[in-house]
Structure 1
C-alpha cells in the first residue's frame, strides 16, 4: 500500500469521526506489517477526558485484534464544516501510544494537506526522547527488581 492510499483511508475514516464539541474531525489509518489497515476517528465526550483521538482508536482496534507490528499511520484532520485539510500531527498521548507499540525507526507518520501534499515523519522525529519499556527495564536492573509484579 502506498502512502497516498493509506492517507486516503484516513480521509475516509475522518468522515466517521464524532466531534460535536470541538468541530475538528480527525481520521487515522494504521498499517500493519501484514498489510492490514485499521482505521479510526476521534470520538469526543462532553466531559472531554473520556474522549479518544483517531490515532489511538486505530491502535486500540488493532491491538485488541492481536496486532503488534506496525509500519505506518496516516492522519487526516480539519474542521468539520470543510474538506480543507491541513497537516495534523498526533498529540503527545498518541505519540506515547505509538512509542509503546511501534518499536522501530522505520515506522512512518503520514500527514497531508488541502493541496494533497504528504509529509512523512518518523516517530523519533516527533518524540525524540520517548519513554518506553527499555527505561523500565533499566530502572528495574538498577534497583535490583526482576521486572515482575509490584510488591
Structure 2
C-alpha cells in the first residue's frame, strides 16, 4: 500500500466535490420534485463550501488542483441524462445520488487510510474528514428518500 501525501488527499477532496457539484447540476433540471430540488441545492451549497476551503488550502500551500477533463464531464452528463430519461422518480434519483456518494465515501476513506501520518497536514486531514462525515450524512438522507 502506498502512503498518500497531504497534497494527494487534498486533490481527492477537490475532485470529490467537483464530481458531486457536476452531478447535482446535471440532475437538477431533470426533476420537478420540490423536496428533491431543495435537498440537491442544499447539498450543492455544502459541496461548494468545502470545495472553496480546499481551493484556499491549495492556494496557501502552492498546490495545483486539477479539474475533471471535459470527456469525464461529458460521460457523467450523458450517464445522468440516460438514467433520468428511463426513470426520473424521486426514488431513482435518490438511488443515483447514493451510488455517487458511496463512491465518494469509498475514495475518501481510502485516501485517509493511506495518508502518511508523518508530516501530515492537519488542516487538509481535517477537511477530508469533514467531507467524509458530510458525505455519510448525505448518503443517509438519500437512502431515506428512496423509501
Structure 3
C-alpha cells in the first residue's frame, strides 16, 4: 500500500436504500489516487501543467459488502504496474470493524500529451517517471 485515504460516507452518496451508490466508488478511487501522487511532491495539476495527461483507459470495481451513510472508510491504493505508456492503480476499501475489504478495484491510465496522443513518459519526462517509479516501489 502506498497511500491511505479516509472517507466518511455522506448522505448524498447513498441511494434510496441507504447504501452507497455504485457510481461513488470511482470518485473515491480518484481521491485516494490524488493523495498517493502527492506523496512524491506532485499534484495532478502539476502533471497537466507539464503537458502530461492521464486519461482513464479501464475501470474495474467489485462490490463485496455495502457501505452506508456515516460509515468511516479507509481506501488503500497501490501501483501494481508502471510502464512508460501506462500506470495501473489497485484499490481496497475497508469499513471500520470489518477486516476484509468491502470493495476492490483498479484503474488503468495512459500517459498522453495535451493532444491526447500517447507519450513515452520515461523518455519525455524521465524525472517524473523516476518519481513515479519510486512511488511504485515504495509499497
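Looking across 1, 2, 3, the calculation of P(r) over Cα pairs in 10 Å bins from 0, in percent, for residues 18-97 alone that yields 15, 48, 27, 11, 0 traces back to 3. Across the set 1, 2, 3, mean count of other Cβ atoms within 10 Å over residues 26-33 reaches its highest value in structure 1. Looking across 1, 2, 3, the calculation of distance in nm of label points 7 Å out along Cα→Cβ at positions 42 and 58 that yields 1.5 traces back to 1. Using distance in nm of label points 7 Å out along Cα→Cβ at positions 10 and 34 as the calculated read-out, with 1.1 as its value, let me know the right label among 1, 2, 3. Attributed to the structure labelled 3.
If relative contact order in percent (Cα under 8 Å, 6 or more apart) comes out at 28 when worked out from the coordinates, which of 1, 2, 3 was used?
3
We did not get these values from a lab; they are worked out from the coordinates using the rules stated. If you're wondering where the values come from, they're calculated on a predicted model, not measured in any experiment. Cβ atoms are built from the backbone, for glycine too; each structure is taken alone.
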